[in-house]
Structure 1
Amino acid sequence: MLRNDRAILFDLDDTLYPLRHFRLSGFAAVARHVAAHHGVDEARAYRILLGAASGPTRGRELNVLTERLGLDVPVATLVRVIRRHTPTLQLPGPTAATLRTLGRSWKLAIVTNGIPAIQRAKVEALGVEPLVDTVVYASEHGTGEGKPEREPFLAALEALAVEPARAIAVGDDEFSDIFGAARCGLRTIQTREWRRGPFGVVSLCADAVVSRMSDVPVIAGCILPERLTEYAA
């Protein structure tokens, strides 16, 4: 009789979906806000934010927007708009298919860093919660600093009733996801699907590196084969 005693813990951002989509959703919310409250053309504001998202102004998109349009609005206000907006997100088809496939023989969890309210909004928008067994918001455990602390990973394993040696962590970040899980005794898979190029450093301690989410079921099965448990009649 086959026993479901294995687990896979997934990161969320840039693992199950491209985080860039949340940024674009936030930019759209900011564009709507400045159009409604400051008489700015919404399409123009959005184009400015998009343009500033590449090159040396990346990370300063809101500053660029206020400077270029001469807006008398604190950047902190626009940050709050992004943090409080209802994101428009869609779970990629291959991700949904992979989670459904894995759910037949693995217990599944999401362990995500970030402000819990924002991460909960992402999870709800993506509709991913029904595809996993539990969702752990990392900063609600341990010191509140999130991964790579041990506590978020261990909280997920406790919820799933799975030992670290029978679990795999899948994530894009070589420090928070891969190192953090490995120090808890989990095996690890680094995914590069959404973080290719200079912003995606390959981990030297990952058990495997994949370029597509659809590769995870086969690789995970090789790392942690399903074991047969015999029961007395």
Structure 2
Amino acid sequence: MSVKSVSANNGSNRFNVKKMTILSMFIALGYVCLFVFRIKVQFLTLEFKDVFITMSGFIFGPLAAVAVALAETLLELITISDTGFWGALMNFAGSASFAVTASLIYKFNKTYKGAVIGLVAAVFSMTAVMLIMNILITPIYTHTDMKTVAGMIPKLLLPFNVIKGMLNAAVAFILYKPLAQALRATGMLPKSSTSFSVSKKSILGLVVAVLIAAASVVLIFILFDGSSFEFVKK
């Protein structure tokens, strides 16, 4: 084996270790969000684990997002979940559809515009997937009929999933750049010429994302009956 091959193998091994370290960090951060702070609206749950699943996809691609989503789902299932297998299946479907859609678009268009398009598409993708899953699976573990669940779509399921998607998309957009820059500054990620530049457009995007996040929180409290809220801390 040549010196060049040994050097390449060592470089690949170092990258794999760094990649696993970063993915483990995202899994831990997502789990902390689940463990520390969740809002339940009836049988639905609002949390922020999809933010970190999406970031893993932005950095390492859609397959990494799937892996992190699966790890988060299994951790939740064996520790704090109260919805069992069917809830875990729905959680995985929602997180994976959101993160994979966003990261797949960003993979082929690693620009400011690509990130925005990816996150917007992710909101629609997750909403569609969750409505289908709700119709098919929710009757099983809530012991109700499909017609009743379908009747929940206009006032509960559709607005909740859209708002949850908007909130996670906005927070992911806000956090991705500073977190990626921090990882590059520490040498955990290589330098990249495709990272967002500080410009009027990026600042405006950040302001819009903050406003969307704030509006999403307000909408959650306005659209849903306050008596249905439960702040879950484990």
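From which structure (1, 2) was helix-only ellipticity at 222 nm (-39500 (n - 2.57) for each DSSP H run of 4 or more, over all residues; to 500) calculated, if the value obtained is -12000? The read-out was computed on structure 1. Comparison across structures 1, 2 (criterion: FRET efficiency 1/(1 + (r/R0)^6) of positions 70 and 158 (r between Cβ atoms, R0 = 30 Å, to 0.05)) gives the highest value for 2. When distance in nm of label points 7 Å out along Cα→Cβ at positions 38 and 174 is computed for each of 1, 2, which one produces 3.8? Considering all the candidates, the number was obtained from 1. To test your reading of the models, identify which of 1, 2 gives 2.0 for distance in nm of label points 7 Å out along Cα→Cβ at positions 22 and 78 when calculated. It must be structure 1, since only it matches.
When distance in nm of label points 7 Å out along Cα→Cβ at positions 126 and 190 is calculated for each of 1, 2, the greatest value falls to 2.
Here P(r) over Cα pairs in 5 Å bins from 0, in percent, for residues 94-165 alone was derived from just one of the structures 1, 2, and that gives 3, 17, 25, 24, 20, 10, 2; the source is 1.
None of the figures in this text is laboratory data; all of them are computed from the coordinates on show. Every value quoted in this text rests on a predicted model; they were computed, and no experiment measured them. Cβ atoms are built from the backbone, for glycine too; each structure is taken alone.
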